[in-house]
1. Which of the displayed structures (P, Q) returns the greatest value of distance in nm of label points 7 Å out along Cα→Cβ at positions 6 and 54 on calculation?
2. Hey, helix-only ellipticity at 222 nm (-39500 (n - 2.57) for each DSSP H run of 4 or more, over all residues; to 500) derived from one of P, Q reads -7500; which structure?
3. To test your reading of the models, identify which of P, Q gives 0.98 for Rg/Rh (Cα atoms, Kirkwood Rh), for residues 38-77 alone when calculated.
4. Out of P, Q, which has the highest value for relative contact order in percent (Cα under 8 Å, 6 or more apart)?
Structure P
Amino acid sequence: MLTPSLEDYLEEIYRFSLSLNTVRVTDISKRLKVALPSVTKALYKLRDENYIKYERYGEIKLTDQGKEFGYYLVTRNQLLQEFLALIGSKCNFAFEAEAMEHYLSA
């Protein structure tokens, strides 16, 4: 089971992979507003759990397991945002969905 932080990394890798041929460490660093070494450390953990294929300074590729779980994470986030809209919440949907998803069981 991934930590909430690693879920965030995997979710962003999945999102990037939908629109980019190559996902880079700098892309993730900028999107999540974290330092490059933090991204690299997370990538090695995701690789060790078989969610991605990654070698230092190389491309980041999702494994089949990574694609499946990445899809789940993105879908969960979208459903939470839709739920917040449905109940008439006045909050920032993206922000609140991000906070809520880490309290749910996978």
Structure Q
Amino acid sequence: MTEQTSTTLGIIGLGYVGLPLAVEAGRAGIKVLGFDVNPSVVDIVNAGGSHIQDVPAAHIEKLRQDRCLEATFDMTRLRECDVVSICVPTPLSKTRDPDVSYI
């Protein structure tokens, strides 16, 4: 990990896109506040674990120890972030229109 910056990145959605992004940003020295609507995902990440097979729990555990990564479902904490990335599903309908209801 490089030296931590004062920038806080918010990532909404800690799934197969958001969690790897959170880990790589944290490893680059960016403080990450991850948001997810699933309390079990929040608990797993905050315990230093991973629910995504391709994301090693050891990386998350290290970021948690270094205080570079925190997960929450409290959307009022968005105000703590300098920048926010939205990583939620946008599945296509039968007519190939994206479903943006998660956003």
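1. Details: P: 1.1; Q: 3.5.
Across P, Q, distance in nm of label points 7 Å out along Cα→Cβ at positions 6 and 54 peaks for Q.
2. For helix-only ellipticity at 222 nm (-39500 (n - 2.57) for each DSSP H run of 4 or more, over all residues; to 500), the value -7500 is produced by structure Q.
3. The read-out was computed on structure Q.
4. Q
Every number here is computed from the coordinates shown, using simple stated rules; none is lab data. Only a predicted model underlies this, so the values are computations on that prediction, with no experimental measurement involved. Cβ atoms are built from the backbone, for glycine too; each structure is taken alone.
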